[in-house]
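There are structures below to look over.
Please treat every number below as a calculation from the coordinates, not as lab data. Computed from a prediction, not measured in an experiment: that's the story for all the values here. Cβ atoms are built from the backbone, for glycine too; each structure is taken alone.
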Structure 1
Amino acid sequence: MSESGDSRTKRSPKALVVKALLLILIISAVLAAAGYAAFRLSPWPSAMIIRRAFDEEGSRVSQALEKHLPADVSAALNQLYDETDDESLDVFYPSTIEGSVKTLPTIVWVHGGAWISGSKDHIANYLRILAGKGYTVVGVDYSLAPAGTYPTPVRQVLEALAYLQKNAERLHVNRSRIILAGDSAGAQIAAQTANVITVPSYAEEVGVEPSINRSQLRGVILYCGPYDISQARHIGYFGAFVQTILWSYSGTKDFMNDPHFVEGSVINYITPDFPPTFISAGNGDPLMPQSRAFADVLSRHGVYVDSLFFPNNYTPAIPHEYQFNLDSDAGKLALERSVKFLSGL
């Protein structure tokens with residue numbers, strides 16, 4: 001019997017390479033389509049990219065502040081104020097009152113990060129520096145978007161204030177001298193929280209309950225914040241960024257037409273009862289016009305406003321979140337002006 005050859009068609013190496021390339025192209029196309037759908041159907045992919053970049057910058061800024069730290073500041077870290085969402089706060093105060101029940105005027109600072117990133121850890125060194133000026137200073141963490149949508153951070157800051165009231169002596173908090181502060185998105189949260197405390201009808205509209213009285217809230221410090229969501233623009237690269245963060249925070253892609261989210265534009269709900277306010281932004285900050293507009297609205301309502309702005313042609317241009325750079329003249333001036341404002345409350 002003669003031997004028969006293999007009846008299967010033998011493929012040349014070239015054919016195998018072509019087949020592999022086709023398979024790679026098909027897989028790449030499927031992944032690209034899935035990625036495109038993910039970015040179109042959910043804010044999560046873009047939000048996570050932004051969060052990573054912002055968190056890296058927050059860590060860098062924190063490290064740069066280490067050389068400015070005072071030596072005589074103590075801390076009570078990671079105080080759990082919201083057991084439901086596992087959120088905590090840090091408290092800093094001069095070491096000279098350690099072990100006593102002495103209380104000091106208390107600054108409650110809400111960190112920035114476009115509502116989708118950031119941490120109390122990133123601002124901890126700056127808060128230590130403020131505490132070294134003779135204050136109790138609190139850094140509050142809150143649930144980040146897209147998981148924590150509006151108005152969760154406002155509710156949580158109010159819960160943090162309630163926690164501080166209950167633990168005032170232990171944490172050296174002066175219940176009758178509270179100052180709300182914030183930077184960037186944290187400034188918006190702080191301003192909205194202040195208005196909730198100030199205006200009962202606004203609190204009801206937002207759907208949260210004040211945890212302290214207006215008389216306890218002595219002032220507000222706001223850096224580089226957005227106060228009018230209707231001014232969001234969806235043009236170019238920055239527009240895509242704004243689209244992502246507001247979609248994430250509002251919980252809806254059509255956030256401009258969300259009747260509940262519009263309450264976040266706190267500039268439209270101000271009354272003469274809003275607390276005395278220090279407000280600032282750099283001339284190179286895209287959000288500077290919002291800070292100026294908010295300062296103008298407060299002033300028109302008769303609210304005491306102390307502002308720090310810079311000429312439009314100031315060089316080099318002062319960027320967003322400039323106040324954390326204590327190696328710059330502008331950052332040093334901002335800290336000096338903040339402390340001066342605090343001393344008058």
Structure 2
Amino acid sequence: MNPLTRLAGVAIALAMTSPAPAAEPKLQRDGWVSWQVPAVDGAPNWCCFSSWSDRDPSRMSCRLDRGLDGYGVHDGDATTDTVKVYAHASGGKIDRLQALSATCPVETKTPVQPLGDVTLEDSARWLKVQARQDGADALTDRSIGESALAALALHRGELARDGMAGFARDPRAETRKQAVFWLAMVRGEEGADITSSVMFSDQVPEVREHAAFALAQSDSPRVAADLIRLGNTDESREVRGKAWFWLAQTGAADAERAIGAALKKEPDADVGEAAIFALSQLPDERAARALIAAAEDQSLSREQRKRAVFWLSQSDSDAAQQYLEKVLARYTR
């Protein structure tokens with residue numbers, strides 16, 4: 001067979017077996033379009049609410065042309081199984097991008113054109129492209145890229161998960177920070193696993209610190225153990241100090257023990273001070289008890305014990321006030 005004929009046959013065979021190019025959402029040159037896809041398990045039921053101060057606020061329409069006042073989830077346990085993506089273009093360029101629960105009502109100045117033929121995979125691929133854009137939202141300072149990452153994190157499936165994992169290792173530190181935040185916030189255990197990996201491996205302390213913050217916001221059972229490990233092992237004193245702070249904020253049962261143990265062996269004075277402050281962030285009376293224990297611990301430095309007394313003086317706890325009265329009584333007799 002002629003070699004050229006054989007090559008032509010191979011090319012035809014490859015064309016027949018190769019997947020068709022991904023179809024992008026058919027955006028208008030100007031105006032709003034929307035489409036909906038299955039959401040990852042446990043996706044937050046994002047919408048807009050009348051007030052964050054009301055105990056039982058009413059759900060209200062999200063005014064997409066005016067920003068999103070009261071946007072989020074009022075009931076932390078509320079979830080959705082479908083996410084709706086809204087994209088606005090001006091002159092053919094995306095200048096607004098927002099993901100909401102599919103049941104969330106919206107208001108816009110111009111009609112929203114629904115796109116019924118966007119698959120989960122096509123939506124995820126399109127958002128991955130948008131996540132690399134540098135443009136800013138037309139109404140806020142938020143980047144289109146971050147909005148795309150938030151929307152992608154809500155998408156069900158391996159394509160979205162792997163895409164988010166890739167952004168968590170992006171060359172740009174800011175992109176990595178945004179990616180781990182949304183991974184930890186909305187993708188459950190798999191998101192926490194990826195965030196934890198970044199927290200221990202990223203070369204930039206600021207990214208590791210941000211990953212610790214993000215992980216602390218998740219419900220993963222690995223949070224406390226990972227933050228304790230980070231506080232004991234990270235080479236950056238800023239990261240170690242923040243690890244103790246976020247551990248205390250979680251209210252983990254073994255937080256006092258872990259922070260107390262760290263105080264006895266931490267060589268850096270600034271981290272020791274941060275650890276004392278972390279004790280003050282424990283829930284309710286636990287903070288007072290932990291600070292009193294630190295103030296009475298003769299193995300700690302004088303400065304650390306003084307800081308413990310200072311944070312006790314900032315507390316409204318009855319136990320803290322009673323302890324301070326006893327301390328004052330010692331020196332006023």
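Tell me which structure, out of 1, 2, gives 49, 35, 32 once Cα extents along the principal axes in Å, for residues 121-288 alone is calculated.
Details: 1: 49, 35, 32; 2: 53, 30, 26.
Of the options listed, only 1 reproduces it.
Consider the structures 1, 2: one of them gives 1.24 for Cα Rg over 2.2 N^0.38 Å as calculated from the coordinates. Say which. It would help to have the intermediate numbers written out before the result.
Details: 1: 1.24; 2: 1.28.
Only one of 1, 2 returns 1.24 for Cα Rg over 2.2 N^0.38 Å, namely 1.
Determine which structure produced the value 11 for relative contact order in percent (Cα under 8 Å, 6 or more apart), calculated from the coordinates; the candidates are 1, 2. Present the calculation step by step, with values, prior to reporting the outcome.
Working: 1: 14; 2: 11.
This value belongs to structure 2.
Identify the structure, out of 1, 2, from whose coordinates FRET efficiency 1/(1 + (r/R0)^6) of positions 169 and 241 (r between Cβ atoms, R0 = 25 Å, to 0.05) was calculated to give 0.05. Before the final figure, lay out the partial values.
Details: 1: 0.05; 2: 0.50.
Answer for the origin of the read-out: 1.
Looking at structures 1, 2, which one was FRET efficiency 1/(1 + (r/R0)^6) of positions 225 and 297 (r between Cβ atoms, R0 = 25 Å, to 0.05) calculated from, given that it came out as 1.00? Kindly include the intermediate steps, with their values, before the conclusion.
On the way: 1: 1.00; 2: 0.55.
Source structure: 1.
Given a value of -16500 for helix-only ellipticity at 222 nm (-39500 (n - 2.57) for each DSSP H run of 4 or more, over all residues; to 500), calculated from one of 1, 2, which structure does it belong to?
2
Going by mean count of other Cβ atoms within 10 Å over residues 145-152, which of structures 1, 2 comes out largest?
Details: 1: 20.9; 2: 24.5.
Top value of mean count of other Cβ atoms within 10 Å over residues 145-152 goes to structure 2.
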